[in-house]
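Pasting the structures here.
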Structure P
């Protein structure tokens with residue numbers, strides 16, 4: 001992507017921040033968020049991102065142009081309050097799309113957390129939806145499902161080509177779920193795992209997220225295109241925690257819990273057929289990079 005005008009919401013987030021910094025090298029990138037952390041804003045502006053403070057749920061886009069080529073929605077809320085999270089994760093999607101009705105393409109970042117939890121086989125995009133994350137985040141799965149519905153509706157109402165991408169365990173030098181497991185291992189805290197078999201996922205490194213973005217925008221359509229956005233390596237939580245333990249010199253402690261998230265593997269056939277996406281960062285290499293980014297003293301970097 002070059003010479004495009006791009007708007008990124010939720011730009012201070014774990015996934016959006018490295019995306020914005022990468023795209024700003026060859027594009028005019030605007031980032032909107034609440035910017036409660038001044039240091040996060042400083043890092044983005046240093047990379048060339050034009051930052052504007054916006055509360056998406058309020059729908060006030062004062063100071064934000066509307067003539068963007070591409071809009072990438074990474075905003076997310078996990079407050080546990082239904083009114084707040086439905087406004088931030090669903091209503092705001094419609095407000096953002098209405099603000100940029102002439103965009104060439106709109107990317108709505110959703111989550112594999114929208115899938116119903118009982119099935120441990122890889123889910124296709126047609127699999128049943130359900131309250132996957134209720135035990136940890138009571139509003140998250142439902143409000144993310146609602147956000148997808150709003151994106152589909154607005155794509156049709158406005159004629160904005162849209163891609164809905166369901167991320168599965170994004171991670172990298174900016175953090176992610178494995179980062180929290182790393183810190184739990186270092187602190188000697190037990191890591192909750194579901195009873196029975198290992199809990200499998202498809203982790204995707206931020207490098208591969210950035211690399212597939214242009215292709216996701218290319219396949220945007222009306223009605224919206226819905227894709228699983230994930231790596232092509234199936235890895236269990238237990239595997240990556242054990243590998244993290246070997247990198248930091250500590251043995252992970254696993255504790256079976258009925259409240260732990262079940263595995264959530266996804267089928268990426270559609271993603272590969274439409275975009276040709278392939279994993280370029282092996283999960284072991286990606287985890288080593290993450291450990292080095294946060295704890296260089298433990299890897300000799």
Structure Q
């Protein structure tokens with residue numbers, strides 16, 4: 001018989017109880033992520049709450065000591081993110097307690113998340129499998145020339161509402177799961193550029209406010225030159241400002257473009273899965289779209 005996860009947990013000399021993340025003041029959530037050095041603003045927390053669901057761990061006087069969120073896409077898949085506990089509480093079982101609550105809500109789904117170094121041991125203990133490194137590239141950007149880079153075939157144009165129905169299947173082809181509601185919300189928050197060839201959308205990049213500045217993602221294309229073509233206008237528009245891109249690309253023209261634009265690798269996390277592996281979602285072939293940049297580490 002499967003045991004229902006407990007609604008409270010005793011840690012050292014105090015107790016924690018579970019709460020719904022929707023009922024927590026945004027400023028308290030902001031302070032919670034700042035306590036571990038994460039850049040999320042109150043507005044970023046609100047966006048995530050609109051996209052998914054979550055729990056918080058509260059002490060006896062209502063302080064937020066931990067959090068965990070999940071983002072379902074259909075009946076068979078979800079991403080997990082915003083799993084935050086202090087290192088001390090995690091070693092005492094708080095992270096596992098929160099994750100068991102999440103498992104109760106996502107039962108039967110394949111799962112994907114991006115693990116910080118501090119959390120990898122937790123996820124391995126829960127049977128998540130390592131997949132790919134994510135390179136967190138960020139910095140104050142400047143526009144650069146295209147000398148020595150491959151040329152994209154097509155026309156780059158700013159995306160409009162009528163392009164959304166072409167963006168959704170491109171995203172699904174690269175991510176492996178159709179996430180129409182999330183893409184709609186991301187599009188509404190973003191400025192986007194697309195690469196069109198004979199009127200057909202073949203690559204796109206969305207950019208929205210996040211953390212210290214803006215984040216570019218998702219970026220979907222078939223090859224490096226196409227990905228660079230749709231990211232380049234965002235870099236130009238934010239020249240002198242702070243941009244971030246989370247990518248699986250360690251090397252190649254796209255990775256070099258990010259670095260030369262002022263976004264070197266700042267940190268890494270590890271994509272991990274439970275159930276279907278990333279390769280299980282890949283159809284292969286020269287025309288298969290590739291995720292060059294995640295929507296975010298939390299959303300995938």
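Identify the structure, out of P, Q, from whose coordinates FRET efficiency 1/(1 + (r/R0)^6) of positions 243 and 275 (r between Cβ atoms, R0 = 30 Å, to 0.05) was calculated to give 0.60.
Structure P accounts for this read-out.
Quick check: 1.9 is what I get for distance in nm of label points 7 Å out along Cα→Cβ at positions 19 and 123, calculated from one of P, Q. Which structure matches?
For distance in nm of label points 7 Å out along Cα→Cβ at positions 19 and 123, the value 1.9 is produced by structure P.
If you rank structures P, Q by mean count of other Cβ atoms within 10 Å over residues 27-34, which sits at the top with the largest value?
P
Tell me which structure, out of P, Q, gives 30, 22, 18 once semi-axes √(5λ) of the Cα gyration tensor in Å is calculated.
Among P, Q, the structure yielding 30, 22, 18 for semi-axes √(5λ) of the Cα gyration tensor in Å is P.
Suppose you compute distance in nm of label points 7 Å out along Cα→Cβ at positions 51 and 187 for every structure in P, Q: which one lands on 1.5?
Computed on structure Q.
Between P, Q, which one scores greatest on FRET efficiency 1/(1 + (r/R0)^6) of positions 163 and 251 (r between Cβ atoms, R0 = 30 Å, to 0.05)?
Sorting by FRET efficiency 1/(1 + (r/R0)^6) of positions 163 and 251 (r between Cβ atoms, R0 = 30 Å, to 0.05) in descending order puts Q first.
Identify the structure, out of P, Q, from whose coordinates helix-only ellipticity at 222 nm (-39500 (n - 2.57) for each DSSP H run of 4 or more, over all residues; to 500) was calculated to give -8500.
So the calculation was done on Q.
Given a value of 22 for relative contact order in percent (Cα under 8 Å, 6 or more apart), calculated from one of P, Q, which structure does it belong to?
It traces back to Q.
When distance in nm of label points 7 Å out along Cα→Cβ at positions 35 and 99 is computed for each of P, Q, which one produces 2.0?
So the calculation was done on Q.
The numbers here are math on the coordinates, done by the rules we state, and not lab data. Keep in mind that this is a model prediction, so the values were computed, not measured. Cβ atoms are built from the backbone, for glycine too; each structure is taken alone.
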